[in-house]
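Student: For reference, the structures are reproduced in the following blocks.
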Structure I
Amino acid sequence: MRRRQFICVICAAAAWPFAVRAQQPAMPVIGFLSSRSPGESAGVVAAFRQGLREAGFIEGQNALVAFRWAEGHYERLPALAAELVGLQVTVLFTAGGPPAAFAAKAATQTIPIVFSAAIDPDRIGLVASLNRPGGNVTGMSLMPSELAAKSVQLLKQLLPAATVIGYLVNPSNPGAPVYVSEASAAAKTLGIAVHVLNASTEGDLDEVFASLPKAGVNGLAVPAEPFFDSQRDRIVALAVRYGVPAIYGLREYAVAGGLMSYGASLPDTYRRAAIYVGRVLKGEKPANLPVVQPTKFDLVLNMKTAKALGLNIPDQLLATADEVIE
């Protein structure tokens, strides 16, 4: 074989794997947009990956995930969403409630979007309806607005003499007015007042808790909210420091030392949303995938915290608890 022919054969052989690789379809990329922080999201990210596996997708093998974190700063979400759209991701998964979902929706009307943990998405205008979302958006609802009323009712059951209940909201969350409306309506039927407390920064949280004694607040309700979740340990510690009995929207708060929680499982919401992501990757349209709402809600009591606050949990409340942390 002549030298020139030999060199051509070697070059062709070296180029062959690259040519084959170029013919193989590229792995789909999932954009993961979260209003939360990576450090406190390890559990829900694990649940998300579990859901992907159940749907037939394993990160790094037949799908890639591009993570973007706002770390509780909602104003960063539009730029992060635009960045993921610029990467031409196959589907956008939004974590951390309405702020991330709305940022994604504003960034694209063509890339499919699957949200997780959004309160009443039809009521706040995220989707046209629960059964027929329409457009390019669908997902999982975490906390129906009725839970805002339930938290007030449970606090009143725990504190029969209470006359004023504090309700903590992040005013930059589109779901905040819905929370307040439902909580206020429930309080009115119980003959008590709701004192709305706004916090969107760490400094706001310190000021809010310091104001509770002067406001005459007997108990506090803290709904599931991404910024609050990122400050979970801080909020629980402040409630204990100021001696305020509090109910939270997620079990994780009670595990962290919060007095009481009532709500759905956040990890399960991420897992089920990831299954929807898998279905979209296989060709289904968000418009045809109904928004899924949780059907099981757990009441968790932390008896150690109750003792520290000098509270006696009513027997009826103990009897209805799904979990008691000793």
Structure II
Amino acid sequence: MKRKILELLASSHDHFISGETISRVCGISRAAVWKHIDHLKKEGYLIEAVTKKGYRLLGNDDMLETVFFRLPKDRVIGSSHIYLEEVGSTNVEAKAAALDYPDGSVVISDSQTSGKGRLGRYWDSAKGKGIWLSLILKPRISMAEAMILTQMAGAGVCDALKTAGYEAKIKWPNDVVVQGRKVCGILAEMSGEPEQLNYVILGIGINVNQNPSDFPEELRNKAISLKMVDSEEKSRNLILDLLLERLEHYYALVKNKDTAEIIKFCRNNSATLDNQVKVIYNDKIIEGKAINLTENGGLIIEDQTGQTMEIISGEVSVRGIYGYV
């Protein structure tokens, strides 16, 4: 019932809702309404109560679920969501829910105890410090075309952060960096047949309000949060709202199979292109210059002999980023 009242308050877009209206819509007494409102306040929601006006939810920078209740009704990304205060991994939860939830659903948590990055690496996901979510996507594309979804997610994150005023860039294939350090990691996991996906789970983790001491010592020269850029606490709600809006835009392009804009954005905001790179690919180490992205999002590398090759996955180190010199 608290959730239903919260949804009513959030969807009112800062207007007051009378206790009588809440009572009628929810089918509970006015006294029960007051008790649920009191519980929501104790959980951290800022709710204003005014005699003869009712209740309204004030702007709150740290209660992520309210963002979803305020989304336009025609949105695909975030049209359905699962909010969890704590979870092992949002990707694991999203995979469990994937067949039952519609395209564009989001699993989001305030903290992860077993967050993971690529190759099974641990992803630090402290409570209240970042945005930890997974998308459930079901585009009508083949497995071979699914690589574009990682680039789509990178474009969405990078575009949202640039809109918020950060000089963000995309490190191919699945990181977003600020000041040469990782601010976001993206993990894609998929299920399907060669010619048709069942679903893709896109995990996105964005460091928002960590201090340097919140990162393990071995990551302090590789990771960064938005707060660390200018020493100011950031609104997670603002970043999440921008992220969902930009993902909506780019995902519509994927579904329409019109991805040129995505690739153009990734090229123009790349931390990888025109740099010397070292790639671990099929158990081989390849060194060369990253010169372009293919229309599907693959990385084109020119080696020391002048030969070019397309890399569709692998560990990529970019000279000058994450300590690679």
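Student: For structures I, II, calculate distance in nm of label points 7 Å out along Cα→Cβ at positions 172 and 196 and state which one comes out highest.
Tutor: II
Student: Please state which of the structures I, II yields 78, 45, 30 when Cα extents along the principal axes in Å is computed from it.
Tutor: Details: I: 99, 38, 37; II: 78, 45, 30.
Derived from the structure labelled II.
Student: Computing FRET efficiency 1/(1 + (r/R0)^6) of positions 220 and 276 (r between Cβ atoms, R0 = 25 Å, to 0.05) gives 0.15 for which of I, II?
Tutor: Clearly, the read-out refers to I.
Student: Let me ask something else about it. If you rank structures I, II by relative contact order in percent (Cα under 8 Å, 6 or more apart), which sits at the top with the largest value? Could you put the intermediate results ahead of the total?
Tutor: Values: I: 20; II: 13.
Sorting by relative contact order in percent (Cα under 8 Å, 6 or more apart) in descending order puts I first.
Student: On to the next question. As an exercise: helix-only ellipticity at 222 nm (-39500 (n - 2.57) for each DSSP H run of 4 or more, over all residues; to 500), calculated from one structure in I, II, equals -13500. Which structure is it?
Tutor: Only one of I, II returns -13500 for helix-only ellipticity at 222 nm (-39500 (n - 2.57) for each DSSP H run of 4 or more, over all residues; to 500), namely I.
Student: Let me ask something else about it. Compute distance in nm of label points 7 Å out along Cα→Cβ at positions 92 and 284 for each of I, II and report the one that scores greatest.
Tutor: Sorting by distance in nm of label points 7 Å out along Cα→Cβ at positions 92 and 284 in descending order puts II first.
We did not get these values from a lab; they are worked out from the coordinates using the rules stated. Computed from a prediction, not measured in an experiment: that's the story for all the values here. Cβ atoms are built from the backbone, for glycine too; each structure is taken alone.
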